[in-house]
1. Of the structures labelled P, Q, which one yields -13500 when helix-only ellipticity at 222 nm (-39500 (n - 2.57) for each DSSP H run of 4 or more, over all residues; to 500) is computed from its coordinates?
2. Of the structures labelled P, Q, one was used to calculate relative contact order in percent (Cα under 8 Å, 6 or more apart), giving 23. Name it.
3. Matching task: 0.55 is the computed value of FRET efficiency 1/(1 + (r/R0)^6) of positions 131 and 203 (r between Cβ atoms, R0 = 25 Å, to 0.05). Pick the structure from P, Q.
4. Thinking of P, Q, which structure, once distance in nm of label points 7 Å out along Cα→Cβ at positions 91 and 187 is computed, gives back 3.5?
5. Kindly point out which one of P, Q the value 2.1 was derived from, the read-out being distance in nm of label points 7 Å out along Cα→Cβ at positions 75 and 211.
6. Out of P, Q, choose the structure whose coordinates give P(r) over Cα pairs in 5 Å bins from 0, in percent, for residues 59-154 alone equal to 2, 12, 23, 23, 19, 12, 7, 2, 0 when calculated.
Structure P
């Protein structure tokens, strides 16, 4: 896709989000999901004034974003794909927000590597709202206890919840349930809504929508 098309798509999505934010009195930011796309497709958005991006894989993000983050100081990079234990160091180096915390082992390893009280990373807990066997994430019933433990005992800066509803489900019920759980846990952020359903997500309290294909086009 040509750079001009990407910029037009971005402006179109931003305008839609702004309208929905006013309508719903929402505080929603856009995560531009740049996974698999090269730096030359991303930099025009940065120069346009967009600084929040999402990546799925640690290795790809490191090679692409460490140089970009040296060049542009305001970048906020989110990991929205699974995190393996052996990639924690690399993830902490390149990402500002890790949205896919989903097991005790991961929390313990991260906690052992960060400087408590001085670390600036934010962490979201991923919730498997559809109880799908192939997906990562906690069951709803586990979330509150897990968040409390990760925050209080492990001293992780847990600030939000994240979900990816089942492809064929109406996302509305998933978003409503996640919003309720976020309020129960007294957290700031809700990362929910993607290219096909971000409007519904904003209307239901999402603070971060993850949009990739509607901006950059479909991946090869």
Structure Q
């Protein structure tokens, strides 16, 4: 018998909005956006290029990208844009194409908001390098890149992973996304009292998460 999903997963809405962003190496922004209240799940992958079937070792002209599914009743696209712009210096050109900062709007409305936000930022900073790429296909990255920050903490990884019958289910799990956000240092420990009952973690893992979150959290980072 498969274990029951954590309450956070069971309560996740099925009518999620979707978007994608790129902010350099995808491990960090995967955790950063996964920590946002209202983000349901994140996945990492490759987008923006023409190379067929990109992989980490053969990425071609694609960009490392974070796919985001979110509940617009809790966080809107404008809020995600604020976090995106606060998370990089748009005047600095990346040293490799795969680390190009970019927005990948998934609707006409998102594209309109993305362009308006880029125009406003350009007026503040002058020339900038951040791109907006519409209608880009997303190619999911290899499993070992998904929830990467969490995978580097074996006790927590095992505690979360045991709730899912397959790695595919784990990768898509809201609980895994949120814990990944905590261990990445992007969600304040004060939220744990409300979050832990939603995560179905064993006592030892819950205490470990408190310890890791307290050690890793950077109060200067946008939440």
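1. P
2. P
3. P
4. Label of the source structure: Q.
5. Details: P: 2.1; Q: 2.8.
This value belongs to structure P.
6. Going through each structure in turn, the value belongs to P.
Values quoted throughout were computed directly from the atomic coordinates according to the rules given, and no laboratory measurement underlies them. In this text, all values refer to a predicted model and were calculated from it rather than measured experimentally. Cβ atoms are built from the backbone, for glycine too; each structure is taken alone.
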